[in-house]
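K.L.:
Right after this note come the structures.
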Structure P
Amino acid sequence: MSNLLVTGATGPFGQKAIETLLSKNTGDTIYAMARNPEKAEPLKEKGVEVRIGDYNDPESLVTAFEGIDKILFVSGSDLSNRSEQHKNVVDAAKKTGIKHVVYTSFQRKNETESSPIYMVAESHMNTEKWLAESGMDYTILLNNVYMDFIPMFIGDQVLETGTIYLPVEDGKGAFALRADMAEAAANVLAGKGHENKTYDFGNIEAYSFQDAADILSEISGKEINYVSPSVAEFMKTMKEAGVPDAAAGMSAGFSSAIAQGEFITANDDMKNLLGREPVSLKEFLTQVYSS
């Protein structure tokens, strides 16, 4: 029996991972690390021991990790400070004798500064390097784009406008649900034989945005078209629509990355860890847009 801790435990990924661990009844003791005690109250009510820790506060991490055997290290969302935060986590894990770190990283192919999503990938690459050099066992989960974000890419009003407008060209991505990734991550944390391995956390097939348009046309009974403008035209259109530059730039960056094949890797890694097929794009879009 082991002491298992999930960081970022009040976020959607962490909550689903803990829910999965509790359902397994392995006899392991489940701990949750959170910054906000109030947000963690529902976890306490489920019998999870909560420890307070902040990626910006190294001493709080050392306290939170004391006596823990394995951690699910859910990556932070503060892009500008994430490398420093993640270094704090790895250092605290080493200091407290953590045996195994399962880390939610990021799928990519281009690891140079020419990548349109280098600002996202850089801190993940740094963290993987620190874990590999740490002397601890580790497992790297290369998360694809969350399928949950597809409605943000294509817009809430897509059934009204009849158009998906994104500079993705013919690019595809093996998009998968965040909940499926979290469940598989929890299975790795509680399982055996995953030391010093890397898994691609994506779907069993890659999808294009033309696929999304076809699915939406089928489920809505309306013709939904897919239009791929240039990045410059996309940014101009977003600006005219009042979309903040940062949000439009992030959408354009991920669109360009998908167009360049950064997220196209589809395989059975997550399917095997789940023991079932991940939710497909058709199942997801039907659930979101048929109501």
Structure Q
Amino acid sequence: MEPTKNITLPLPALDDPEGERVPDNLPPVVDAHVHIFPDALFDAVWGWFDQFGWPIRYRLYTDDLIDFLLEKGISHIVALQYAHKPGVADELNRYMTDLVRKNQAVTGLATVFPGEEDAEGILAKAFKNGLKGVKLHSHVQCFTMDSPGMHAVYTACCDHDRPLVIHAGREPKSPAYPCDPYTICHWTNVEKVLQAYPALKLVVPHLGADEFDAYQRLLERFDHLWLDTTMVLADYLPMASPPDIAGMRTERILYGTDFPNIPYAWDRELRRMEKMGLDAESLRKILGDNAAALFGIDYGRRYGE
């Protein structure tokens, strides 16, 4: 697929209606892609989106956004963060650690800036303090999958059996990123990592946008790869239609939203999934069981199943 061209940024907001709660006919829902930052960093992120992304519909800081999702009927939240420069990961990891200690409905992931000093030690400390994986963003942090600093991250995740969530796909891109996602991101780079680190549990958000077919093929070949649905099922991003997830390995698909950094209703993708004709078992896996198994969420006892 060729790079998206002639797109005017920021993209528009959608004034679509939102539901009051998760539909009663759906199984318990784990949102496996929710962003959590300290207030000042949220403000900076939202300012960037105002210029180069899309209008943020839900400008909610951490406690309010967690309350919002739980009150809407989301059963559990996997909270993600990323360090935008060296030297801030420890502080972000402490923030996340404090959050998950006071809220059992949240599973938090650590972060690190690839290549920074003692990256393995930073992650080892975060894991010891209860964080259940790592989140990186290649567009923001400007790394390739084989950058020298990445191997310390892969090793730490393998040694501690923690999943690694990387925005490794090319889309959604922006000219405001410090590097061109179409230059640093390609599905073959992910393939090489999967081959070199068979013990690494790797999650690629956005179903690998925009190289959907290639990531679907990778999913068939590698049992240690997962994809999440974040934003792709919303029919919002200006790219080709995603694959039919009903025809994919549904035991390797996670439901996620990018909340609160979205320009449409919080349940837009959830309502669309409800109409996709997924069988009950596949829907249960995608909406909750897969994330619970991957991140070690005590799903059954916590939700009474």
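K.L.:
Ranked on FRET efficiency 1/(1 + (r/R0)^6) of positions 12 and 28 (r between Cβ atoms, R0 = 35 Å, to 0.05), which label among P, Q comes first with the largest value?
P.N.:
When FRET efficiency 1/(1 + (r/R0)^6) of positions 12 and 28 (r between Cβ atoms, R0 = 35 Å, to 0.05) is computed for each of P, Q, structure P gives the biggest number.
K.L.:
Something else: When you work out distance in nm of label points 7 Å out along Cα→Cβ at positions 92 and 116 for each of the structures P, Q, which one comes out largest?
P.N.:
P
K.L.:
Which one of P, Q has distance in nm of label points 7 Å out along Cα→Cβ at positions 148 and 172, as calculated from the coordinates, equal to 3.5?
P.N.:
Q
K.L.:
To which of P, Q does the computed value -10000 (helix-only ellipticity at 222 nm (-39500 (n - 2.57) for each DSSP H run of 4 or more, over all residues; to 500)) belong?
P.N.:
For helix-only ellipticity at 222 nm (-39500 (n - 2.57) for each DSSP H run of 4 or more, over all residues; to 500), the value -10000 is produced by structure Q.
K.L.:
Match the computed value 35, 21, 18 of semi-axes √(5λ) of the Cα gyration tensor in Å to one of the structures P, Q, and report its label.
P.N.:
Matching structure: P.
K.L.:
Among the shown structures P, Q, from which was the value 3.1 of distance in nm of label points 7 Å out along Cα→Cβ at positions 132 and 204 calculated?
P.N.:
Source structure: P.
K.L.:
The value 12.8 for mean count of other Cβ atoms within 10 Å over residues 108-115 was derived from one model only; which of P, Q is it?
P.N.:
Only one of P, Q returns 12.8 for mean count of other Cβ atoms within 10 Å over residues 108-115, namely P.
K.L.:
If we compute mean count of other Cβ atoms within 10 Å over residues 164-171 for structures P, Q, which one ends up with the highest value?
P.N.:
Q
K.L.:
Comparing distance in nm of label points 7 Å out along Cα→Cβ at positions 76 and 276 across P, Q, which structure shows the greatest value?
P.N.:
P
None of the figures in this text is laboratory data; all of them are computed from the coordinates on show. From a predicted model like this one, the values you see are computed outputs, not experimental measurements. Cβ atoms are built from the backbone, for glycine too; each structure is taken alone.
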